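Input: structures, listed below.
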Structure 1
Amino acid sequence: MAGRTVWIAPWGGKAGTKSGEFIIPDGARLTKIDIRSGEAIDFIRFTYKDQSGTGHSETFGSEAGGSFHTITFNENEYLITISGRVGSYAGITLVTSLTFQTNLRTYGPYGTNPGTDFLLGVSSGKFSGFYAKYGDYLDSLGVILQP
């Protein structure tokens, strides 16, 4: 990845037993986000497209429970804001809600539990990756920005 990157501290808790990161390669664009949610975020998965085809993140969380949602971005659409809530569910602190805003529309909220709000928007630069701690749920989510 060219240029300087900024890792934003993750929102959520520390209970997850697994961790992972997803970097969007230079020249690629985010094309899809899959989410499974109910009272909390069960999982999130990202897809990008470049000249070679498509690539996917690992599934951050569990594919059991909740309702499945797919966000598919148009060719000229890009992510400008992520917001959500961090709260308690099943006795642990985790991500209970997520909303994604692009230059064209807003998707979500996904998840229903109350909690403490968070919001990150970019006016210049771009979202260039994500990292997470997870187990049965999405325990925490952080973002990687590129100016």
Structure 2
Amino acid sequence: MNISTKGRYGLRAMVDIAVHSFGDYIPLKIIAERQAISENYLEQVFSILRKAKLVKSARGSQGGYTLSTEASKITVGEVLRILEGDLNIAGDVDGASGLDNNIKVCIDTIVWQEVNKQINKVMDSVTLQDLVEKYKSLNSEYTLDFII
């Protein structure tokens, strides 16, 4: 399994919205600048996210994007599946004939299927809210407190 830039950038942009929107719409230009991602590329990603109803959009001077639901209800797995498809690693897709098929079945069922279960379990257990909280805790570690 390899997460493409579409998945990585899309997830970063979704977390950016969750951190900064407070229910307001955020222009794509601002997200692109904060995340150092091409605005044109983000437009393509957000078109997919909007069609999947993970974000809402508004046009005009106060327009942009916001999450369609609470960050605690959107999982990393959901975002990545919409942008990437299945989150499974490639198992043994070798179709060579003459192999002892039972060996292949053993590996598929004990190794690849279990790895896929664990990947999906992790992806589905982490929400955007979890990432927002981690982001805030990292930022608070670096905030200096000046007392005069």
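Bear in mind that the values in this text are calculations on the coordinates, not laboratory data. All of these numbers come straight from a predicted model, not from anything done at the bench. Cβ atoms are built from the backbone, for glycine too; each structure is taken alone.
Kindly point out which one of 1, 2 the value -16500 was derived from, the read-out being helix-only ellipticity at 222 nm (-39500 (n - 2.57) for each DSSP H run of 4 or more, over all residues; to 500).
2
Work out distance in nm of label points 7 Å out along Cα→Cβ at positions 72 and 104 for each of structures 1, 2, then name the structure with the largest result.
If we compare distance in nm of label points 7 Å out along Cα→Cβ at positions 72 and 104 over 1, 2, the biggest value is for 2.
Identify which of structures 1, 2 gives the largest calculated value of mean count of other Cβ atoms within 10 Å over residues 64-71. Please report the intermediate quantities before stating the final value.
Numbers: 1: 14.0; 2: 17.1.
Across 1, 2, mean count of other Cβ atoms within 10 Å over residues 64-71 peaks for 2.
Using Cα extents along the principal axes in Å as the calculated read-out, with 73, 42, 25 as its value, let me know the right label among 1, 2.
Going through each structure in turn, the value belongs to 2.
For structures 1, 2, calculate distance in nm of label points 7 Å out along Cα→Cβ at positions 8 and 120 and state which one comes out highest.
Structure 2 comes out on top.
Between 1, 2, which one scores greatest on relative contact order in percent (Cα under 8 Å, 6 or more apart)?
Ranking 1, 2 on relative contact order in percent (Cα under 8 Å, 6 or more apart), first place is 1.
I have 1.6 for distance in nm of label points 7 Å out along Cα→Cβ at positions 40 and 112, calculated from one of the structures 1, 2. Which structure is it?
1
If you rank structures 1, 2 by distance in nm of label points 7 Å out along Cα→Cβ at positions 24 and 48, which sits at the top with the largest value?
Working: 1: 0.8; 2: 2.9.
Sorting by distance in nm of label points 7 Å out along Cα→Cβ at positions 24 and 48 in descending order puts 2 first.
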